[in-house]
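What follows are several structures.
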Structure P
Amino acid sequence: MTDTRVLVLVGSLRADSINRRLAEALKASAPEGVTLEIAEGLGSIPFYNEEIDGETAPAAAVALREQVAAADRVLVITPEYNGTMPAVLNNAIDWLSRPYGAGAIVGKPFAAVGTTPTPYGGKWSHEHARHSATIAGAKVIDTVVLSQPGVDVDVLSDEVLAKFRAAVAELVDWRDDAAA
C-alpha cells in the first residue's frame, strides 16, 4: 500500500501561529500510511496576475502547483481575518486554479479546518476557502468541518488534537463514489 500524501496549506504566515503549530502537531502525529507535508513559501507567491503566469510563472507559484499536483489530498489549516480567509490563502487558491479547468487543484479532495481565538473558530474562513476551492475545481469534502474556537481552550491539548486527527483521517479515507 502506498502512502496517502496530504499537502497542508497554512493560512497564517506567522511562524508561531496557532494554526502553524496545529499543522506541525498533525504532521508529527500522522497515522501510519499518511504523510502530511506543509507547503512553505506561500508568502513569496506574488498576487495572481495572468500577465506573469504561463511558461515563466514565478518559481514559488510553480513550486506550489507541483506540490499540489503530487499530493493525494489538500488540507487547509487557517485562521480567519476580518470574517474571511487570509489573502495569502486566497492567492494560493487563485494560482492553483489556473489554467482554468486544468489547474493543479482540479479534482483534488480538499478540506479546510482551523482555529481562531474567537468564539467562532474561523468558520467563515473555512466556508470561504471551501467555496473558493469548489469554484477552482477541487472536490471539497463537506463532511470534514472543524472550526475550533480558541477562547479558553488549549487547541494543542490531546482532546482537541484528537478532533483534528479525526478530520485528517476523514479526509484521507474519503472516496469518490462517482469515480467508482
Structure Q
Amino acid sequence: MHTDDATPSAWIIRFASLIREKGRVLDVAAGRGRHARFFACHGFRVLAVDRDAAALASMSGMANVDTLAADLETGLWPLPARRFDAIIVCNYLHRPLWPHLLAALAPDGILLYETFAIGNERYGKPSNPDFLLRPAELLDVFGAALTIVAFEQGELHHAGRGAVVQRVAAAGTARPWPPALEA
C-alpha cells in the first residue's frame, strides 16, 4: 500500500485537502508517524496514538505532534472527551474501536481509513480473517453514520508486492456536501 514505512499513503494524501486547515488530526496506530509527520509538516495539530512507545518516541519534540502510548485493544478508550477534525487509520483493524472513532470525529470532520481486506492472505500478512475486512465492510459501517466521499476495494501491486485493501474517505454529516468546485 505504500513504498516504505516513511512514505504516507497515497490515499491519505489524496484526501488530506478535505481536512479543515490547521485542524486537529488523530493518527490511530501511528507507529513511527509517517502520517503524523505529513500532517504536522502541513500545519495540522496531530495526536499520534500507538501502543509502541519506542516508535512514538521517534517523533519526540516534533512541532505540531503530541504522542500518546496506549493499547487501543485493551481497557477504556483513552480519549473520551476529545474531538478531531480528521481521523486517520492506515494498516490497522480493531473493529471494537469503530464506535469510538465515530464519537471522536467532529460533526464536520473527515475520516480517512485504509487497511487490508479478505484476499490479502494470498500475499502474506495479515492473513488472519479477524484482521481482514469483509467485502464493502468499511462502506457498510461508516456509510451508515457519515457521508461517503470515496470508497475503493481491490488488489494493489507496487514494487513487486501485492495486497488486497479497502479504503474509505468519509465526511461528518454536518459538513456541507458536495463542496463547491473551482471553475
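Read-outs: derived from the displayed coordinates by stated rules, not from any lab. These numbers were taken from a predicted model, which means no experiment stands behind them. Cβ atoms are built from the backbone, for glycine too; each structure is taken alone.
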Problem - Origin of the derived value -11000 (helix-only ellipticity at 222 nm (-39500 (n - 2.57) for each DSSP H run of 4 or more, over all residues; to 500); candidates P, Q) - result: P
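Out of P, Q, which has the highest value for relative contact order in percent (Cα under 8 Å, 6 or more apart)?
Numbers: P: 22; Q: 18.
Structure P comes out on top.
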Completion exercise
Matching 0.8 (distance in nm of label points 7 Å out along Cα→Cβ at positions 112 and 128, computed) against labels P, Q points to structure P
Exercise for the section: For the read-out distance in nm of label points 7 Å out along Cα→Cβ at positions 48 and 152, a value of 2.5 was computed from one structure; give its label from P, Q. Expected result: Q
